[in-house]
Structure 1
Amino acid sequence: MAKAIYYGKQTIDQQDIDAVCEVLHSNLLTQGPYVGRFEQDLASYVNAPHAIACCNGTAGLHLACMALGITQGDEVWVSAVSFVASANCARYCGANVRFVDIDPTSGNLSIEALEKMLAKAEHFPKALIVVHLGGNSCDMASIAKLCQAHRIAIIEDACHALGSTYHNDPVGSCRYSDCCVFSFHPVKTITTAEGGMITCKSQSLAKRLRQFASHGISKDADDWSYPNSAPWYYEQQTLGYNYRLSDLQAALGIAQLRRIDDFLQKRRAIIERYEQAFVGNSLVSMQQITAHSHSAYHLALIQCADSKIRQKIYQALGDEQIFCQLHYIPIYRQPYYRQLNSTEFHQYPGAEAHYQHALSLPVYPTLSIDEQNRIIKLIEHTLHPYLQLSN
């Protein structure tokens, strides 16, 4: 039997291994120099003034909410389709969460839905969390215009989108947002095994993010409430967390970031082959990419004509050890959020359409042309009887 194919996986080479081994042979496995280097490299790559490393993307989203002052009783609006962490981060701070519908063709937050919610709102949210689904940038200029009119902070959940651009600006530059969060989970554009990064423009926000990520401690004498000349002195000034990244992980991130252009090129080539295979197919269509954007293609998202077709494709591929995934079950459907909010699913027609029809096909740099051809042929074979019926 042919080897199993997953929807995503890491790409590790000898340079990555050597980078990690270099740290293993050093004196500092954590809180050494590599995290700072990784932060500088990432900030330079996305053209952001500040980058703060953390232990994973979820921690990054939590830190962003804390640093923006989101607290008990505040309201945060979140894209209806994402991983649950996009909403959980606000709940960690005690905020109430409301969901914004999406455009099912792009998978991203619907500008029209946001505009309608704002027009009907009795009070406005403290922050909006937008999600660049699969690496496809949201229409950030339109979102920013709506939010700025009501002084709503914007957090970009860019956990899928390292390497994406919008109007030629890298996602992460924070041109239209207060901060942007990346993930380095093994299936993402680059990996640190587990890890995350927050970028921002504001120096004061960066300072708060860094402090919250390390126990709420400050070693900066200018910040101290009780100045002390002792060389070992520090102050815990707020309640923070141990959300630090290790030097082992940062070394892997530095090595991976050097190869990101190659990773992106290979992902885009895979997407192009899918697009060519499905062009004109009435039963399967690819994700629509936002105008003036380039996706990092963390996911190869397709929309199937109906849930029956999707189930047939999923089963046919699974029978051949080719594993797809659904990204995602709408967050408002999860039992935890259903208990918090008496949500009627019909309030989110875009999210419901996505949920009924979406599927993520395999995409990662080491997916071979032969493996991809195998995937495409299996899908074509599965769809053939239905295409004949439709003709």
Structure 2
Amino acid sequence: MSSDPIITSLLDTDYYKLTMQQGIFHHYPTAVVDARFHCRTPVDLTPLSDEVREQIRHLADLRLDGREQRWLEVSGVFQADYLDWLAEQRLDPEKVDVQISPKGLQINVRGSWLEVTLFEVYILAIVSELYGRHLQAGACLALARENLDAKLNWLDAHFDADEEFHFVDFGTRRRFSSEWHQKLLETLVKRESTHLMGTSNIMLAQRLGLQPVGTMGHEWLQAHQALVDDLASSQRKALEVWYQEYQGKLGIALTDTISMSAFLRDFDRELALCYSGLRHDSGDPVEWGEQALKHFELLDIDPANQVLVFSDGLNFTKALDIHRHFRGRIATSFGIGTWLTNDVGGCPLNMVLKLVSCNGQPVAKISDAPGKTMCLDKGYVENLKRVYSLAS
């Protein structure tokens, strides 16, 4: 039986998908990539395979309409040539291969980087919503509303109205459903307008009058491993091209594609002055933040002009602890995802869809947390560690 599309707008995705796609459009329009789905949660997703395929076919119907294009234009971030091109594009579901293997549900995406980059969030949101419908035992929207109310009551009780605590919704890819995502944000807008600084979801930012938030993802830095002649220059090149594209408008740099230590070796004063802050996505957040502060001090850069963005497995309690640790030393912001958009009962999925090659060459992500490294070629990972002086 045919089901209605889960993704109904091209903008029902994270903001950084379009910011990266514009960068790809201007600098690497011929790059070809492979991306692979990986679910870290021990659950059998194979019963969803047919519906996943059907939902991916629906993606071919997505269009950027004139109203959406005009809204993106006035942001001052997107250029007319890119938006005109995007308005003419149609996603090709044939680029996505959904299979059942002894390892479970396999989803592989291969093709032009320009197109593959958009599939990531759509596919993850589709899998998450189908899982919520059929396999997430104990899921209940009444419980979700009760949990959300308790969280907001807790937040009201623990923060003063004038305390500079800010968070952003980062929950698109692992949300329980698109419908719940919008209802949750509507509630946050009504109750937490002082603390809520926006959402990564472009569609919901437009609908609810919120600030869309995001800069780059791991894939931007990963792909550069295959887009430079000298692997040791890949991370710096990625950051330089990003600045060339946005001239500081999107100035938060992601630090854990090859590890924080490798990042800081590349992030010299010249480069750091081009950026307004750093984003944490793995490893101990306080240790990471202290490393960042020490680095700014060594570079003679005033932390008062920088911001640290935290986005790894957060809830309000963790965010509060981090915020108060750094309060008065550097500004902080928090991207909170699954804990907001999929706290409905049962176990939400911990899943990713990451690049594994670019232009036929392996690429890798070496995070600051065990178990998050993802690459099909172990030899390549060892070489990457050697080039960036990381312990094996």
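Taken together, the values in this text are just the output of simple stated rules run on the coordinates, not laboratory data. In this text, all values refer to a predicted model and were calculated from it rather than measured experimentally. Cβ atoms are built from the backbone, for glycine too; each structure is taken alone.
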Quick check for you: by Rg/Rh (Cα atoms, Kirkwood Rh), which of 1, 2 is greatest? 1
With distance in nm of label points 7 Å out along Cα→Cβ at positions 41 and 297 as the yardstick, tell me which of 1, 2 scores highest. 2
Upon calculation of Kirkwood radius over Cα pairs in Å, for residues 217-304 alone from the atomic coordinates, which of the structures 1, 2 produces 13.3? 2
Identify which of structures 1, 2 gives the largest calculated value of mean count of other Cβ atoms within 10 Å over residues 25-32. 2
One of 1, 2 was used to compute mean count of other Cβ atoms within 10 Å over residues 73-80, and the result was 12.6. Which label is that? 2
Structure responsible for 0.70, with FRET efficiency 1/(1 + (r/R0)^6) of positions 313 and 361 (r between Cβ atoms, R0 = 35 Å, to 0.05) calculated and labels 1, 2 on offer: 2
